[in-house]
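These are the structures in question, set out in turn.
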Structure I
């Protein structure tokens, strides 16, 4: 009888302790969502001095690791997460965060490349012709812009539906900037911004939009930069090149000279130029997220080239033209009257961050960022994402919004102290002095807190590189909005005190990159208050 009473007491005590720990965990989640990182960190640390239910250990450990990163304990969080993988080796959000931290802390370089076609846009659909001979593609947010010069058409698609606009000219090239403006170049050399003509040139080949806002193009023997107010600046190109392609990267315009089979890299600030001889006869090129190159040769073979090493990516002879917007390769296939969308990336991570969430009585809204390894927005997330509740896929909706950055100038204490005062993850562009000290660990903090760093041209090359990797750059920030993806779904209301993981996943060929928050009965009660 005494043994039975003792056993009942221990079971009751254990259940009460588990309930108390889960309630503290729920409060820590709400504190995190509200940006009270200090309170959330304190509660999660207190939990680890108490008996934690074995079935919830992974959830507690993951949240603790994220809070540790936000408070600067990056390497400690990394070691804890690696230990956690021993317990839950297949948990996507843990794998993602470990992979991301390894990339930041160890500087792992890209190795082999993966490419696979995952979606096709058909020019003929349900008996309607939307495009016939597409020549170029651009993306922004959830939109794909396609130009079809034969039909004088600009087509906008979300990957499922089409909106066709007939123009008064033949659009051959299309570009977008991070404010959502659409630039077109016509077959007769005219340049348009949102269909308003802003210039006319002899043989313009569009390069794109610099991070300082200028639309850039190559025209015969010069680079032309067109500012927001329409002012034009020209940079002569050395020699007598025959330019067939052009791209932008950071503060550089890169053109392909088919005479010399080389890339000419022009710095738009110093106007200095350098030539990069190419190892294969190249008909067009694209720029990878890190500034290296994708080369398409005359036979349709695609290569990656970092200036020294050449790697084969795949064979795509069926495409008349290609366009690359990381991590998507768009191939224009005239024989099949289609545009094929392939995922093309190497082993570098993609960062998925659930920045916050909101609850109504029957719906949950997750506010999500999806960025490349250098903190740049990834578009078309609606086509390649999933949402999981309690590890099972559930129906969901996703919409695209733009959220404004807060901009301010800081001092040499920003990375060592002041960054830890930013806890709402709403997005900040911070200008720091050129003599500030920095480390790879701080890069992990910046990415989780949604902070982009900028510095002056006088800074060291290492600091400039650090700023670019944070998603920032040199000088004052120009584009002051970033993608925000809003995932919504009808959530299951917990009856007991169980912990339900809610995950957003971006699917790639090498792994699914994801982030997870946790819902409990207490979280819902507090979230609805």
Structure II
């Protein structure tokens, strides 16, 4: 009887070691590719600057909603911004490891993504019990990330939802196959997704049913697993419930109003879906069909090859969950996406082909190891080594794991100018061109971190800047006014601060025009 617990401990120890290697390895690669975060201060603009405003609130545990949506509401939850706040606090405020607040936020998101992907691979190992199979899957994951830029190194929310969705697919399959000890991981990934975008208010619960319905009887007996998952769920529900109570009725009516819209043309919706499966609609459709067909054949082969039945059960569950998720995403493309030309809405769905790739690769390795020939048994180790070597080489040589530079390098000079000419008054910013909102938010962040009150004069930017940074009537009357402009003629003799130097350089030049 003592042998079983000892074997389980050894398996758990191996799983923990594998998690540490996968998480640490990916994080090291990300930090190497983004080593500039430790020496170059980043002054964020646009959406990252808007998210930094929320991160400031999260540092004081005052944030209850997610990032803004261009359709006029805030997404459900603040989880990602509490992660960014932790990174900013630890790496910038406390230790000074990074030179700017946003640098700490970026590293925190990279660490989160590395953790989530490592958890998915660890769940895979708990079923296949094969290090070569999981290391092959890890190598394929690296190759995939190297071919699809920004998925794990960007703080932009469409990218930030990729890793949680990948983990969610794997965790749902594991729970559906009977591993209720992974229920808390499923809830963790699902909670991050719901907090990250309103679309997951539909996708996450429907996918959860695919796991919970087959295990409904076990849920009544595995109380410890259910209680742990319930505690994780409560953490994600808390800010959402508080927001509804404190700001009744919260964002819910706007979510419902957004859901009542005309569907997209089916062909256009299908083209939107398959763009995340391959280069171009035709190849994307071919890859989608080919991956599902190949994995279906491999899963069927697992059931007739003497492989552990648990491996077959998990594999077929992962195939079904991925198929269901693809169908649900197809419905969302048809009925939920308002502008099909905005491809960023579906970036998270890159996790679907990746899930099929790791399923197929692990099934191939397991099948090879089940064969009696000595060559077949030695082959998986070589395949794992090659896939890892190729993955690491691509990760170190392509730009996909390097964060895009999207910043205003001239912020420090501009802030000095604003503070000097405000003479202790609140800094009142107004935009002359639409693009200048990105500059305005960058200066709001910088001024606030400097201890200087700054606000926006125009109500049109309330959603992005939050009410906290909108000027009061007193500030409008007595503040020091400055105008932000991009590519707009300035009258001769008007004082202008030197270009804020937006990066990429393809952006229009930006400047601050002093009040006349």
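The numbers here are math on the coordinates, done by the rules we state, and not lab data. Since this is a predicted model, take the numbers as computed values, not measurements. Cβ atoms are built from the backbone, for glycine too; each structure is taken alone.
Which structure, out of I, II, was mean count of other Cβ atoms within 10 Å over residues 118-125 calculated from, if the result is 24.2? Kindly include the intermediate steps, with their values, before the conclusion.
Working: I: 15.6; II: 24.2.
Traced to structure II.
When mean count of other Cβ atoms within 10 Å over residues 182-189 is calculated for each of the structures I, II, which structure yields the highest value?
On the way: I: 18.9; II: 24.8.
Structure II comes out on top.
P(r) over Cα pairs in 5 Å bins from 0, in percent, for residues 54-149 alone computed as 3, 13, 15, 15, 14, 15, 13, 9, 4, 0: which structure among I, II? Mind showing how you got there, number by number?
On the way: I: 2, 10, 15, 13, 10, 8, 9, 9, 9, 7, 7, 1, 0; II: 3, 13, 15, 15, 14, 15, 13, 9, 4, 0.
Considering all the candidates, the number was obtained from II.
Out of I, II, which one gives 1.33 for Cα Rg over 2.2 N^0.38 Å, for residues 270-445 alone as computed from the coordinates? Provide the component values of the computation, followed by the final result.
Working: I: 1.33; II: 1.60.
Of the options listed, only I reproduces it.
Identify which of structures I, II gives the largest calculated value of relative contact order in percent (Cα under 8 Å, 6 or more apart). Walk me through the numbers before you get to the answer.
On the way: I: 15; II: 19.
Sorting by relative contact order in percent (Cα under 8 Å, 6 or more apart) in descending order puts II first.
Compare FRET efficiency 1/(1 + (r/R0)^6) of positions 246 and 278 (r between Cβ atoms, R0 = 30 Å, to 0.05) across structures I, II and report the one with the greatest value. Don't skip to the answer; put the middle values down first.
Details: I: 1.00; II: 0.05.
Ranking I, II on FRET efficiency 1/(1 + (r/R0)^6) of positions 246 and 278 (r between Cβ atoms, R0 = 30 Å, to 0.05), first place is I.
Quick one: distance in nm of label points 7 Å out along Cα→Cβ at positions 214 and 302 came out at 3.1 when computed from one of I, II, so which one is it? Provide the component values of the computation, followed by the final result.
On the way: I: 3.1; II: 1.0.
Going label by label, the one that fits is I.
Determine which structure produced the value -20500 for helix-only ellipticity at 222 nm (-39500 (n - 2.57) for each DSSP H run of 4 or more, over all residues; to 500), calculated from the coordinates; the candidates are I, II. Show your work: numbers first, answer last.
On the way: I: -7000; II: -20500.
Clearly, the read-out refers to II.
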